[in-house]
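The next part holds the structures, each set out as structure tokens.
Each reported figure results from applying straightforward, stated rules to the coordinates on display, with no laboratory input. Because the structure is predicted, anything quoted here is derived from the model rather than measured. Cβ atoms are built from the backbone, for glycine too; each structure is taken alone.
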Structure I
Amino acid sequence: MVKRYSTSDVSERILDAARELFITKGYDGTSIRDIASASGANVAHIKYYFQSKSNLFEIIFDEAFEILIKKVFSTLDSDMPFFELVESWINIYYELLPEYPQIPMFVLNAINHSPDALMEKISKHNPERIFNRLNERFEAEAAKGTIKNMPFVDFGLNVLSLCVFPFIFKGLALQIANKSNADYVEILEGHKKYVIDFVFSGLKI
């Protein structure tokens with residue numbers, strides 16, 4: 001007897017399978033047939049529920065990006081001590097991006113091809129208020145003499161660059177160093193500690 005699934009069951013299995021495949025094989029390395037096989041569905045199901053691989057990926061990206069933005073903004077908006085806040089901010093990227101390694105490249109692609117759509121996703125979380133608050137915290141720490149007096153924008157760009165670039169570079173790094181995905185995850189865990197120390201040393205007087 002053929003097993004029948006509800007609409008939600010089929011679509012959820014497709015999403016779960018696609019999410020796992022995009023993480024392990026990347027967008028280009030994953031085909032519609034791969035997703036169909038891994039989900040126990042068929043190509044027609046995927047096209048019916050999601051139209052295309054790109055639409056399916058965008059749904060998964062939106063889900064991951066929403067999680068990332070919420071965690072980052074919740075941390076930046078908190079009242080935790082300043083250096084604890086900075087460490088938590090860095091930790092978010094190194095904890096979440098291994099689960100959703102396609103986010104950095106997707107964001108870069110969106111910046112180049114559809115920046116308005118990306119800005120719409122971010123603007124829902126009132127980024128101006130969050131960054132103004134963090135800037136105030138930054139200036140207050142500088143006024144107390146606990147950190148160097150530097151432009152906040154430079155500091156923010158440094159943190160983002162140090163945290164995000166290792167994930168953008170991942171594909172090339174794996175080939176150059178002949179490492180497995182698991183090896184690279186372990187390398188990044190050690191690198192995270194270096195980034196935290198590096199950022200702190202750049203802040204402290």
Structure II
Amino acid sequence: MGRPRLFDEDEAVQAACRVFWAKGYESASTEDLCAATGLGRSSIYNAFQSKAHLFRRALGHYVDTMTARQIAVLNEDGSSAAERVRRLLDIIIDGEMENRRKGYGSGCFTVNTITGLAAKDPLVAEILEKDLERRLFSLRSVINDGKRDGSISSHSDTQSLAWYLVAVIYGMRVAAQSGADAPALARIASTSTVALTC
């Protein structure tokens with residue numbers, strides 16, 4: 001019978017997530033992960049098998065947390081669908097500015113992974129594809145709500161608008177990474193929400 005683990009595995013995953021987010025998969029060393037988690041090298045590999053497996057756990061934690069927050073905003077009652085979309089974009093802006101202040105990462109962990117690692121690791125690509133489908137589903141739902149309440153144009157294709165919003169969110173995150181400030185991102189958000197009514 002194996003010895004029980006004397007650490008919180010979820011906390012270790014969250015700590016590793018911050019390292020991978022800030023440095024990326026390739027640049028994050030085992031020493032970095034040990035320092036962040038407070039675990040020795042053997043404990044990390046005994047618990048998580050490999051750096052790649054720990055990265056997938058960290059990415060899964062990140063997308064589950066972030067997407068759940070975004071879906072919750074889109075599902076809020078008491079306001080029009082267009083207002084809920086705008087609130088989501090405002091939260092994206094606030095999050096990017098907060099990340100910049102705290103130095104949590106260079107851009108969005110998801111966007112960085114899509115452009116850097118997804119093509120090389122099919123298991124990472126699978127995590128991202130499932131997350132994207134969850135977000136597209138929630139965006140399609142709010143767009144259909146908007147078509148019913150009149151706040152979003154009924155003339156545009158729902159799936160195309162959902163993809164448009166995904167592209168806007170990714171673009172805002174890349175713009176923030178490139179140095180765009182909050183007012184610049186707010187102008188992008190405003191232009192995007194106006195486009196939903198056309």
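Structures I, II were shown, and mean projected area of the Cα convex hull in nm² at 12.8 was computed from II. Suppose you compute relative contact order in percent (Cα under 8 Å, 6 or more apart) for every structure in I, II: which one lands on 20? The read-out comes from structure I. Sorting I, II by distance in nm of label points 7 Å out along Cα→Cβ at positions 109 and 157 from high to low puts II first, with the largest value. So mean projected area of the Cα convex hull in nm², for residues 85-180 alone, computed for just one structure, reads 6.7; which one of I, II is that? This figure was derived from II.
A value of 1.9 for distance in nm of label points 7 Å out along Cα→Cβ at positions 69 and 141, calculated from one of I, II, originates in structure II. Work out which structure the value 2.6 belongs to, where distance in nm of label points 7 Å out along Cα→Cβ at positions 125 and 189 was derived from one of I, II. Source structure for this number: I.
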